[in-house]
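Please go over the structures that come below.
Just so it is clear, none of the values below were taken in a lab; they were calculated from the coordinates. Only a predicted model underlies this, so the values are computations on that prediction, with no experimental measurement involved. Cβ atoms are built from the backbone, for glycine too; each structure is taken alone.
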Structure 1
Amino acid sequence: MAKLVVTYPAQPGATFDRDYYVKVHLPLVEKHFGPVGMTGGEALFPLADDAAFLCMGILTFSDAGAIGAAMAAPGAGEVFADIANFTNVQPTATAMA
């Protein structure tokens, strides 16, 4: 099993639509990454207003190769383009074992 942790940093002027992220973006991610080995995903939102991140998305994959397959999947471009629909910050992604 491998995980891809996607963080959306808090910064001045940052916006983040939690409702859109949960109801639209995560299902889009599952649609395109599920067929290549994503087995689950969750969104974590900070309780504190002064947290370093607006959101942390944790995607679980069958193995590290599945993360690479997801990044190269035909629908990956649609997933990445959708980010602008819920935030104005650039996320960072880290693969973890």
Structure 2
Amino acid sequence: MSHFEIIMLICFGAAWPFSIFRSWKSHSTKGKSLLFMIIVMIGYIAGVLHKLVFDHDLVIYLYGLNFFMVAIDVALYLRNRADEKKSEKTEA
């Protein structure tokens, strides 16, 4: 188990609750990138797969937790985008 890997995942993971909260409260996609979040999710999936195949240890749970938080942010992004499109139609 790599202590540096744990620190990296904790640091990356610490940012997602703030991003989720911002998405939840703002109901806006401003400043968000769906492509970026999907790329990050692919990275976390790769980390999980590496842990499953080569180096199974408890760090896999940090990858899973981070993936879950990004998935929540993606879901909020999609909800907010749908709301924005709906409000654009009503304004037009």
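Observations, loosely collected:
- Source structure (of 1, 2) for helix-only ellipticity at 222 nm (-39500 (n - 2.57) for each DSSP H run of 4 or more, over all residues; to 500), computed value -6000: 1
- Calculating mean count of other Cβ atoms within 10 Å over residues 36-43 for structures 1, 2 picks out 1 as the one with the greatest value.
- A value of 23, 15, 11 for semi-axes √(5λ) of the Cα gyration tensor in Å, calculated from one of 1, 2, originates in structure 1.
- In terms of relative contact order in percent (Cα under 8 Å, 6 or more apart), the structure with the greatest value among 1, 2 is 1.
- Between structures 1, 2, the greatest calculated value of mean count of other Cβ atoms within 10 Å over residues 4-11 is seen in 1.
- Given 17.2 for mean count of other Cβ atoms within 10 Å over residues 28-35, calculated: source structure among 1, 2: 1
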